[in-house]
Structure I
Amino acid sequence: MIDPQDGEFSLRRQCGLVGINRSSLYYQPAGESEENLRLMRLLDEQYTRTPYYGVLRMTAWLRSLGHEVNPKRVRRLLRTMGLEAVYQKPITSKPNPEHEVYPYLLRHCH
């Protein structure tokens, strides 16, 4: 959408029209380090074997292999890969059928 060779509008003006910062034009995202890629491969293999392991158990498992990791790093890597533990989650939006439903009395008041 932004053309640096455009003679009519400057980069500043083009970025202003699109609604982005100029610094986002020059930002080159740094990829994951080799160590993180190695950890992600290990996490993926372990997740395939035990999909019910959460962040804390994965952290403990990596530490047992000799890797110095903390739960924040493991959580970030699992989120990056799109993995989460498989377990029964609470169903909070389902109403209890035994609960009485009260009418809203102020609906048509002026």
Structure II
Amino acid sequence: MNQTPEQIARDKIDKQLAVCGWVVQDHKKINLQANSGVAVREYRTDVGPADYVLFVDGKPVGVIEAKRKEEGDMLSTHEDQAEGYAGAKLKYLNNEKLPFMYISTGTVTTVQQSG
């Protein structure tokens, strides 16, 4: 199968989330009660779809911005993009700014509290 570098990163992130106990779901079939931790792919926000929005006990707590492997040495250059998703309004929810943001290639991951 010929995948884009971005899809390869997302596949790795999906597997890592599942190993850690998260249920990974597509934005078209969301069930926030499926597990204590639910990661929703391509969740819609007022600034565009976030690669992943993380929910704990049904409440949004963070975002993951997925990047291709080649971006591993430059993840900090994408902090503004991740910060934008963390501060965005999530579709169907009246949320505050999300406290955690991650940027990941599936091999390298950075984590920050959004400010």
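Derivation of every value follows stated rules applied to the coordinates shown; laboratory data play no part. Keep in mind it's a predicted model, so treat the numbers as computed, not measured. Cβ atoms are built from the backbone, for glycine too; each structure is taken alone.
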Could you figure out which one of I, II the value 0.99 for Cα Rg over 2.2 N^0.38 Å was computed from? II
Assuming 0.05 is FRET efficiency 1/(1 + (r/R0)^6) of positions 10 and 42 (r between Cβ atoms, R0 = 30 Å, to 0.05) as calculated from a single structure, say which of I, II it is. I
When mean count of other Cβ atoms within 10 Å over residues 50-57 is calculated for each of the structures I, II, which structure yields the highest value? II
Value -6500, calculated as helix-only ellipticity at 222 nm (-39500 (n - 2.57) for each DSSP H run of 4 or more, over all residues; to 500) from one of I, II, is from structure II
Here relative contact order in percent (Cα under 8 Å, 6 or more apart) was calculated and came to 18; which of the structures I, II was it taken from? I
